[in-house]
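For reference, the structures are reproduced in the following blocks.
The numbers here are math on the coordinates, done by the rules we state, and not lab data. Please read these numbers as outputs of a predicted model, since none were measured by experiment. Cβ atoms are built from the backbone, for glycine too; each structure is taken alone.
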Structure P
Amino acid sequence: MMEIVQLETGAMKVFCYLVSCPTTHEAAVIDPGGDEERILTAAAARGLTIRLIINTHGHPDHTLGNARLREATGAPIVMHGDDARWISSPEAAAAFASLGLPFSPPPDRIVSDGENLPLGTTALTVLHTPGHSPGSICLLSEGNLFTGDSLFVGAAGRVDLPGGSFDTLLASLAAKLLPLPDTTVIWPGHDYGDTPTSTIGREKQENPYLGGEW
């Protein structure tokens, strides 16, 4: 069974996830939002080898740890192509600079919807969920769903940033997340709800963006 460590990182309090295969001790870092040394220390304490650095989207708060982690581990940075194009643009450089955050290098690997990212004896499946950003993704593995800023506990990601779309986000959630089993555990990109995790079943009942009452 995949092992998951949830770390709140950086000044913008991003939930970073250290997920690993208990057999091979290979690990992926999802959304390094800062505190890179703490992430590396957490991996070392568990005897993990970081093989992948995955961004659920390209916004600065979720990617600012990319460069340091790649330097320390040699692991490739992984991102959907629609956000990879943005992160290589002058607009992205300006966004990072305006926030005073380290700029992320472009990704080393581009992924698309339905692609599997092997991690030891398990894998993470990419679900393309545009809306918060054009290249937003969720990652599904063994009944766990890492949602980035596409879906929070009781809420969903903002859509007022460049490339955001409310209608697109609702369509993504309906098509990709609503059909998942109710027992699927949601691991969001920020601690914006009353609990740090949830389930698809609970969100169907309580989250207006996933079928609950407004």
Structure Q
Amino acid sequence: MKILIADDHPMIRTAIEVLLRDTGLTIAGSATTGVEAIRAVEELRPDLLLLDLQMPEGSGMDVLRQLRGSGAVLSVVLLTAGIEDSALMEAQTLQVEGMVLKNSDPAYLIECLEAVQAGRSWIDPELRERIARLEQSGAAERPALAPRERELIKYVRQGMRNREIANELGVTEGTVKVYLHNVFDKLGVKNRTELAIRADEFLAGSFVKSRS
């Protein structure tokens, strides 16, 4: 399995390279910004992207959204020092294959990569517990909106089309479609017309997702 490392901290990249040296996993290359990560995925065609959330020129979540929107075929494992609840739930929605906290036991990263290589997903135990708490506390009924999702709703409320929204967000039209479908599912709406009509309600957080 070929792995691309996207992290702007040289020490982290070096530590990962040392950790993976005797695992049989191949490091295809590295990137230090979101823009470089997207370019490297296109050029190197890795099997897996090990992706830091906090990077210049495009966060890890921005990269994940763009890759999912473009239909790129590769697994993504998020490697992060911390993640907000909204991003955590969005990563789940975007079907990230793995999530590992940087302060966890290094063995967790190996375990995660081996699981993903075998076709399974793997979430850091601490993050699994957070996801369970969020779901139990009603996050599934009153889901938190990520900042990018709030922007999207505002643009839809203004009557903007996908191409115009893509230009505003600096992403592709395909990525906007992915965002929209994720927002529809998260909020329990059927189409963009309903999303536009109820935009103020959603942005104010005064709604409860209807049960199907």
Entry that produces 15.9, 46 once Rg and Dmax of the Cα atoms in Å is calculated, selected from P, Q: P
Here helix-only ellipticity at 222 nm (-39500 (n - 2.57) for each DSSP H run of 4 or more, over all residues; to 500) was calculated and came to -15500; which of the structures P, Q was it taken from? Q
Working back from 3.9 (distance in nm of label points 7 Å out along Cα→Cβ at positions 71 and 159, computed), options P, Q, answer is structure P
Looking at FRET efficiency 1/(1 + (r/R0)^6) of positions 111 and 151 (r between Cβ atoms, R0 = 30 Å, to 0.05), point out which structure of P, Q has the largest value. P
Distance in nm of label points 7 Å out along Cα→Cβ at positions 7 and 103 gets 2.5 when computed on, of labels P, Q, structure P
Assign the value 2.3, calculated as distance in nm of label points 7 Å out along Cα→Cβ at positions 127 and 167, to the correct structure from P, Q. P
